[in-house]
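Below, each structure is written out as structure tokens.
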Structure 1
Amino acid sequence: MLRLELTKRALRFLERLPAKQFRQIMRRILALASDPAPPDSKLLKGAGLRVARSGEYRIVYEVIPEGVLRIIVVGKRNDAEVYRRL
């Protein structure tokens with residue numbers, strides 16, 4: 001299992017979520033720590049980052065060779081703002 005690291009931006013977003021959505025996203029993040037490249041995740045072109053969906057949210061992350069799963073951004077799934085923040 002990879003060690004988790006969240007950016008300040010991702011942490012702030014998660015702190016503002018209602019409890020139900022927070023649990024849903026955290027379950028997905030913990031699953032990514034076990035399997036960082038599940039079949040339903042996508043590689044972002046030219047960025048070396050991956051995107052996974054959790055309900056109506058997107059999780060943008062990267063795997064660092066030292067065994068760290070870094071969560072870069074979490075945001076609404078239908079909002080292109082998630083990608084603009086990168």
Structure 2
Amino acid sequence: MISGRIKFFSVLREAAGCSESEWEIKEGANVEELLAHLQAKMPNLAKWIDSAWLAVNRRYATPEQVLQDGDEVALFPPVSGG
């Protein structure tokens with residue numbers, strides 16, 4: 001098992017009910033698997049997860065990125081504007 005922290009911003013923070021949390025998942029898991037795990041724990045995130053921007057260790061990430069022990073994941077809401 002590996003573990004790390006996740007930070008939620010803006011409406012995602014409200015949906016999660018916290019600004020950050022710890023996660024633990026099997027070794028070799030990717031961001032997409034972590035997001036599925038989070039949706040099961042925090043169902044209010046479900047409507048936001050598919051459009052959220054992802055970062056791992058302060059760098060934009062894809063759902064396929066494999067997580068490492070100690071990683072910090074951040075979820076940002078979709079951005080719009082003109």
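Throughout, read-outs are computed from the coordinates displayed, never taken from laboratory work. Keep in mind the model is a prediction, meaning the values are calculated, not measured. Cβ atoms are built from the backbone, for glycine too; each structure is taken alone.
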*Which structure, out of 1, 2, was Rg and Dmax of the Cα atoms in Å calculated from, if the result is 11.8, 43?*
2
*For the read-out relative contact order in percent (Cα under 8 Å, 6 or more apart), a value of 32 was computed from one structure; give its label from 1, 2.*
1
_Structure responsible for -9500, with helix-only ellipticity at 222 nm (-39500 (n - 2.57) for each DSSP H run of 4 or more, over all residues; to 500) calculated and labels 1, 2 on offer_ = 1
*Out of 1, 2, choose the structure whose coordinates give mean count of other Cβ atoms within 10 Å over residues 12-19 equal to 15.9 when calculated.*
2
